[in-house]
Structure formats: structure tokens, C-alpha cells
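Pasting the structures in now, so scroll down.
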Structure P
Amino acid sequence: MVWYEEDIQKLETIVAELSYEPDLVFYGSSSIRLWEDLDEDFKEYVPLNMGFGGSTLAACCWFFERVFANLRPRSLIIYAGDNDLGDGRTPEEVFLSFSELVYLVQQKFGDIPLGFISVKPSISRWVIVDKIRKTNRLIEAEIKRLDTNITYIDIYNSMTDHTGYPKREFLEPDGLHINEKGYQLWKRIILDYLVKNDLKLFKK
């Protein structure tokens, strides 16, 4: 995990220099970190972007205590798992990391609202699409089974065409990262989740 150290130190600096107390924290991989308009897109929810590049769900667990040591969010939204699969982990291993992260969140913050964004489809990782789909099924089923304050936020289906293939219009030319249009899609889906779960009450 040493290769993440520089990014984690940057996040610790961001938290140390905060001039406000964030209500809604986004945590996860580069799909979160590269969301340049996140603060503006969710400004009414007092957000904070705590994404770090290349992170896996396993890394999100490993660094959780450090990243959230001085944060007291009222809600979390997480995106990770994509890179775990890209690194060769199995859906079952990703599922175990998801379960560990849920445990860590609930141990530290109780049953706060937690939104988990499904692993996205991508052209560059189409070769592992079956693993991506299985991971999403495992996590969605577990969220339903837990029946707690966790919600599965499905962006996968909205990013695929009628054949199930990833829509190029939402991805950068590398076929992996999300472009501006993709982020606008995510914004609409996540805002719908926030409203449906009454998180509009967090507006200041």
C-alpha cells in the first residue's frame, strides 16, 4: 500500500486545512478524485471529495481510519472495486473488501446513510465484464440482505447500450475514465438517490 502514501498525505492535508465541516463525503478511486465539478454539483449537500487515484476497495479499507480520523460526515458515497478487478482480484475478494468497508464505516459512524456506486462498465476492461457484473450482483444482493441505511446506486445499466456494451459517449478516449458527459449522468443518478433518501435535509 506504500504507493498510495503521497495521495493519502494530500488528503490528510486537505482535511487539516478545511474551513468547513463537510456533510457528504465522497470516497474511492479516480472516478471520484477526477470529478472536477463535484463540489459545485453537490454544493447544497456540503460535500468533500476524498478520492485517491488508482485506489482499490482494499486500499479504501486499509486507509479508512487515517482518511476519516478527523472527519464526521453525516453521509458517505463510495466508488471503488473497479481497480481491484483490473488488478486480478476475484468478485468474491472485492465483495469481502466491500463488507469490511461497511463494517469500518458503521463502527466509526454508526448507521449513517451510505451510498455505494456500482462498478462501472468500461471498454478498456471489457475482457473482465463478467467479473464486473458478478461483483455488482454480489454487492447489490448483500445490501438488500443487510436492510440497513445502505443503498446500491446503479450507474452500470445507464452507461450501457441495448446490447449491454459500454456507451463511448460517457468515457474518455482511453475507454476507462469517465468524461464530462459521464459525470453529468452520475450527478443525475446520485442526486436522485439523495432526494429519495431525504438527504435533502442536509442542505444548509
Structure Q
Amino acid sequence: MSRTLFDRTPLDEAFTALRKDVLHEDGPRISTMRNYRFAILQYEPNEEYRLRSKVRRLSSELVAGGWTLLSVDLQKLMLDRIRRQDTEHESWIERVIAMEKRLGGERGRNYLRDKLVPLLEGADGLAADCVDVIRAHTERHAEHAETTLVLVGRVGALYPFFSPSALLRHLDGRTENLPVVLLYPGERRGATGLSFMGVRNADSDYRPRIYP
């Protein structure tokens, strides 16, 4: 059955709850744990464009409420890392692409994964780049430190070379105490399990609250 104009989806419910918790009169309430200001907003991978529309609307509403929304684009950070490899190691990109094509199929994908995963994962990978973006923002806008929400998105563009389960762990204690929400494309499995892109086995290694 198709949805009507007035039907509410889990994505609608997630953003309604997130908006209410961020704008709480006593400060952001996105986490049930003290000194742990992280949360996950899970959505179906095929709702990527609806999600972006919701983010734009949330940004407008937060600005109207005196808040600032900082969007961290993981796809851009990944591409920036790859370009830096090409600068430091001449023709790195061309060589990797040529080898992946030469190997082809599963062997080619495994080769590409072996090249990209070390660039992206770990405390010095994309997590470090996220930290740099957040700290640069707080340095430029120190006066808004208490009213800034960080949304980390475009995670799906990194599949299958990046596992988001460790990202928040590597960000913990490094985000200037700003509330951070990871926009997670995947499927909910049980109370705390999430399957990245609805393809990977469910990972239950998540401490943050999961919206909706």
C-alpha cells in the first residue's frame, strides 16, 4: 500500500525526536549517558534523498532556534584522502585503478579493499579528519560552541570499504564536547543491532542511542 500525505514514516519520527531532544530547554538530550554526546539516526539506504531533505529542514529549524548545524561529509573526506595519496605518491590512483582492472572480479575488489581500508579506518583515518573539521569549526565559531549540532553523513558512499561501527569510538573525547549524530544507512536488527546498508551482518557494538 502506498503512503498518503499524512502517513508518518520511521524517518519522520526519527527527525521529530531528534529535533525535540536537541532543542530541549535544559540542553541537548540525544544521549542517555553522561559525558557521551553521541547518537545514531538510522534510515533505510533507499531513503538517502529524503534524508537530505530532512537535514535541510532541520538545519533551517535549528538556525531559527539559535543553533548551528555542522554537516561532516564522509564521502568528501574519503576523496580528499585519496587525492592526498596521489600527491604524495605520484600516480597512486592510476596504479590502483589499473591493478584493480587487471585483477578483475573478486580479486580486484579485495585488492581495492586492501588499499583503501588502511586509509579510512582507525583513529588516524576518517575519524581524525572528522575531528579536524569539528575543531576548525569551533575555532572559527567559538561563540556557538554551546549551540552547535554535528551531523556526520554520506556514510553509504564508503561501502564496502569502511565500517561505521568504530567511527564514534574513535571520535569519543575528541569532538570538543559537541553533540554528534551519525546518519546511518542500514537496517535495525533488534534493540541495538545495525546492519550497514542492510547487507553486512548486524553489528551490536554501539553505545549511542539509536533514532528512531
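Values in this text are rule-based calculations from the coordinates and carry no lab data. For clarity, every value in this text was computed on a predicted model and none was experimentally measured. Cβ atoms are built from the backbone, for glycine too; each structure is taken alone.
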Report summary line: If you rank structures P, Q by mean count of other Cβ atoms within 10 Å over residues 98-105, the highest one is P
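Rank structures P, Q by distance in nm of label points 7 Å out along Cα→Cβ at positions 66 and 90 and report only the one at the top, that is, the highest.
When distance in nm of label points 7 Å out along Cα→Cβ at positions 66 and 90 is calculated for P, Q, structure Q comes out on top.
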**Report entry** mean count of other Cβ atoms within 10 Å over residues 74-81 from the coordinates reads 16.5; which among P, Q
**Finding:** Q
**Report entry** For log10 I(q)/I(0) by the Debye sum over Cα atoms at q = 0.11, 0.12, 0.14 Å⁻¹, for residues 50-137 alone computed as -0.30, -0.36, -0.48, the structure of P, Q it came from
**Finding:** P
Report summary line: Calculated from one of P, Q, Rg/Rh (Cα atoms, Kirkwood Rh) reads 0.99, and the structure in question is Q
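Out of P, Q, choose the structure whose coordinates give relative contact order in percent (Cα under 8 Å, 6 or more apart) equal to 32 when calculated.
Details: P: 19; Q: 32.
Corresponding structure: Q.
Can you say which of P, Q returns 2.1 when distance in nm of label points 7 Å out along Cα→Cβ at positions 42 and 162 is computed?
Among P, Q, the structure yielding 2.1 for distance in nm of label points 7 Å out along Cα→Cβ at positions 42 and 162 is Q.
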Query raised in the report: If you work out mean count of other Cβ atoms within 10 Å over residues 34-41 for P, Q, which one comes out largest?
Result: Q
